[in-house]
Structure P
Amino acid sequence: MEHRVEPLGRLGRLLLLDLDGTIADIEADPSDAAIDASTLAALADLAAPDPFGLVIVTGRALADADRMLGGLKLPVLASHGVEARVRGFSLPESGASIVAVRGRIEEIAARCPGVLVEWKPYSAALHFRAVPEMGPRVWETLCAFVGDHPAFRIQGGRLVVEVLPAGMSKARAVDHLLHMQGYRQRRPIYVGDDPADEAAMAVVEALGGTASRVAGEHFSSDVADFDGPADVRTWLAALVADARLHAVR
């Protein structure tokens, strides 16, 4: 797809970028996901001239996001915003503890052979990419789980279902960010690929920003703005190239 490149130095722009399925390719095992060196360099170049111009928004734990970012200390809203490396950003933690229900979730996963459980500090994601036929069973059992545990909710993704505290979401985190000093005057551009991102996109669009959807299991190519993560990476590189071109004029 072709994308209009806006100058890097444009006053007021804020890039809000998801990781998995947006910048990085989706992997059956989330621990295998990685970002290539050229894209890391592009992210560094995009963030360098403007401390309020780029924020990573991810459901991954902050330590895991940092692993993917190769030590690049970008502003990050991690764990759906419960963990953050953004100055002045703080959301109250939910009283619900994923540790308290770990045994129950492990029992559910054991009844779904081939499903991979990804444990995070505040949530648990059950991946069925390797066994997509298990998807209906995962959904059914987790729906029953939240019926018994109303302090939690479930969030669908791309061949994954995540169990997380009821008040925890990317949408809530992004809304809080966009009302903070340094960010509230910005024109946000959110790029993401799954239902958690879609909810955050609605917040961004309601505040006058724009949302770009990445094709995959959630967004079809008919509605997507990017064909996939490779297309997003090409766009990021083009933003950097355009900024360098303007810098020498």
Structure Q
Amino acid sequence: MEVIRSLENNKVKLWSKLYQKKYRDKYNLFIIQEKHLIEEAIKANCIDTLIIREGVNNIFNIDCIYVSEAIMKKLSDNVSLNDYIAICKMVEYKVDNFKKVIILEKVQDPGNVGTIIRTAYSFGYDLVFLTAGSCDLYNEKAIQASQGAFFHIPVLRDKFENIISKVKEKGCKVIAADLYNSNYLNESKKVNKLAIMLGNEGQGLSQKAIMAADERVKIEMNNFQSLNVAIAAAIIMYHYR
């Protein structure tokens, strides 16, 4: 049983760097902090190292490293002290077949990205695309908001042009969420293959994204023509599920 008590330990130094994107990308590792997220990561076979605070029982059926309370404080991003932290391996997805996908163009808030991933998985969508300029998938807030769903649904980052080419090649109808010159969502017919595009929180979809769409849709509202992108995504996904 390995126990680490020194804050100067090389493993501890590496783990603590994983809150920064450049080190996540360098080592292809990221950090998660909550019990239910660790459970989802174990199901997906993504765990590299399970870290447990000294004196706490290992409730997971995998090997672990015990660390002192001081080290756990250093590694914890939560206000309260964690009992469990896991270092996970980034997943390289290769997706050949899909019917229903989400495209997020420059959606930057990690809470929104994580929530949309969670909703897409819940409603049975096959894949989420992130364009350049969208938030880092492995941001701790995105992971938390996804509630572990991103361990189970492929999330791919690519250039917008490549994404559009891929979905059209698969015969997907491209649907843009846009307030202007759009059909009401409840008037839009369901199709077997589709790609739903949602844009940046402040600016919406770019002109090139709108021009690439086969149909534009908007959600009928009574008093205020504005919805958070994650809420809009959930309503649209539910309609086409």
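Just so it is clear, none of the values below were taken in a lab; they were calculated from the coordinates. This structure is a prediction, so every number in the text was calculated from the model and none was measured. Cβ atoms are built from the backbone, for glycine too; each structure is taken alone.
When distance in nm of label points 7 Å out along Cα→Cβ at positions 142 and 214 is worked out for each of P, Q, structure Q gives the greatest result. Looking across P, Q, the calculation of mean count of other Cβ atoms within 10 Å over residues 22-29 that yields 14.4 traces back to Q. Consider the structures P, Q: one of them gives 24 for relative contact order in percent (Cα under 8 Å, 6 or more apart) as calculated from the coordinates. Say which. Matching structure: P. Each of P, Q could give distance in nm of label points 7 Å out along Cα→Cβ at positions 38 and 222, but the derived value 3.3 comes from P. Taking 4.3 as the value of distance in nm of label points 7 Å out along Cα→Cβ at positions 70 and 102 derived from one of the structures shown (P, Q), identify that structure. Derived from Q, not from the others.
Highest-scoring entry among P, Q, by distance in nm of label points 7 Å out along Cα→Cβ at positions 206 and 230, is P. Computing distance in nm of label points 7 Å out along Cα→Cβ at positions 30 and 78 across structures P, Q gives 1.2 for structure P. When semi-axes √(5λ) of the Cα gyration tensor in Å is computed for each of P, Q, the one that comes out at 32, 20, 16 is P.
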